[in-house]
Every structure is written in structure tokens, then in C-alpha cells.
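Undergrad: Please find the structures below.
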Structure I
Amino acid sequence: MANKTVAPSAAYKALEAIAERLSASEARRPGAFQFQMTGAEAEDFAIEVDDARKVKPKPGRSDRMPRNLVTGDGKQLRMILEGKRDARVAFLAGAVQFRGDVRYLERVLDALEMMKRNSSK
């Protein structure tokens with residue numbers, strides 16, 4: 001009986017790209033971002049940062065204690081990960097929920113250019 005390999009979802013591919021960008025960022029710190037996607041594109045995955053600050057995407061649930069938990073509709077989260085939707089706007093609209101260190105999240109999103117800056121002065 002042959003093992004069937006399942007292709008990664010579009011959201012997980014986007015997460016891998018985010019993890020790669022986070023690897024090059026000074027914003028990373030040990031812990032995990034856990035993602036719980038609901039709806040038609042439901043799945044769980046995480047970005048883990050070990051004590052040496054090495055970043056690794058992981059399908060399913062993180063073995064590390066999640067520092068941050070992001071939940072919401074799978075399509076909306078995928079669009080954020082792909083850079084097609086501003087993370088702050090999605091959060092304020094209630095499309096995604098977040099639990100954890102908000103300042104750290106903002107630092108990471110800013111470093112990864114995943115939210116627009118207010119241009120008013």
C-alpha cells in the first residue's frame with residue numbers, strides 16, 4: 001500500500017513564505033504563532049521560533065506553547081498570509097481574532113509589511 005502525499009494548501013504555502021521572511025527579521029523571538037482556520041478552508045498550522053531564533057512552519061498544532069493564537073475564516077486568513085488583505089483591517093472588521101502579545105504581533109506584522117501604515121500626520 002503506497003503512501004499518498006497530500007499537496008500543501010495555498011494557505012500553508014503562503015505560511016511557508018511568511019516563515020522564510022520572518023527568519024530574516026529581527027522581530028522574531030522564541031515561541032509559536034498558532035493558526036486555527038475555520039470554514040471551507042479549515043486547517044491548523046503554526047510558525048515556531050526555537051530558542052536559537054530559528055523559524056519553522058509546521059502543519060497541525062505546535063508542540064511549543066503558542067505565544068499567539070490567530071483564529072478566523074480560512075479564506076480571510078489565507079488572503080492575509082498571501083498579502084491580499086491588510087491584517088489590521090481584517091482584525092478590526094472581526095474577520096480574524098487574535099489572542100496573545102499584541103505589541104509583538106504588531107512588530108512582526110510591521111517587519112513583514114503585512115499591514116498598511118497610517119499616512120495621516
Structure II
Amino acid sequence: MLTSAAKSVWAGSSSRFTLELSISENMLEGFNKHFLEGIERVFITDSTVRHIMKSHSKDEEVRGQLNLEPEDFALIPVVLNEYDSIEMTGFDKLGNKRFLVQKLVEGEVFVATIQRGKRRWK
């Protein structure tokens with residue numbers, strides 16, 4: 001589902017969507033130790049996919065990274081649920097905590113920056 005949503009964005013779709021990801025106990029434990037309220041659900045939106053396409057699908061070699069493609073979105077649940085490391089890296093402009101999650105997959109390290117929804121919790 002994530003891959004097909006990403007492919008539609010890459011093809012120029014302006015449709016809005018919010019996809020809920022399934023979350024593991026591992027992810028719940030890792031994130032909930034940082035928040036009093038805990039997390040219950042995780043979403044990826046069309047605006048997130050557009051950000052990734054615009055910011056991380058071209059010229060990443062300059063930064064020593066791989067260009068992301070729609071097929072890479074299939075790894076998002078793996079990175080989040082089976083992460084190798086998770087650390088709080090600071091706060092966004094609205095004061096929401098930001099996390100860096102990393103997972104080694106077939107010799108490549110995949111990284112995701114995760115934060116609570118805007119104005120949701122801190």
C-alpha cells in the first residue's frame with residue numbers, strides 16, 4: 001500500500017491520503033519510553049511522501065546517500081518496527097520531539113526521522 005501510494009505521488013498525483021501503519025511491541029516500547037501519553041497509531045501522509053520525493057529522490061549521492069524510490073517505501077514498516085537504534089534528536093519548530101530511527105537492511109542503513117503530528121503532543 002505504501003509503495004503504490006508513493007508511485008502515485010511520483011507520477012504527479014495530488015490526491016491527499018493518510019495511511020495508518022501497523023506497529024510492533026518493539027516500536028511501542030521504544031517510543032513510549034519518551035512520552036508520558038505514549039503512542040497508539042502511526043501514520044504517513046501524502047505530504048510526507050511528497051517531501052521525501054522532493055528532498056530525497058535526486059542528487060543524494062552528493063551527501064553520500066542513495067536516491068529513494070517508491071519501492072523503498074515498503075521498508076518503512078521494517079525500519080520502524082524492527083529498528084536497530086532509536087534516539088531523540090531534538091525538537092521541531094512547533095516543539096514536538098523528533099527521533100532518528102535506523103535499520104540495517106541488506107548492507108544499507110535506512111534512516112527515518114519521526115515526530116508527533118503537528119500540535120498533537122510534546
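No lab work stands behind these numbers, since they all come straight from the coordinates. Everything numeric here is computed off the predicted structure, so don't read it as measured data. Cβ atoms are built from the backbone, for glycine too; each structure is taken alone.
Undergrad: Comparing distance in nm of label points 7 Å out along Cα→Cβ at positions 13 and 69 across I, II, which is largest?
TA: Evaluating distance in nm of label points 7 Å out along Cα→Cβ at positions 13 and 69 on every structure, the highest lands on I.
Undergrad: Using Kirkwood radius over Cα pairs in Å, single out the structure from I, II with the greatest value.
TA: Structure II gives the largest value of Kirkwood radius over Cα pairs in Å among I, II.
Undergrad: With relative contact order in percent (Cα under 8 Å, 6 or more apart) computed per structure, which member of I, II shows the largest figure?
TA: Greatest value across I, II: structure I.
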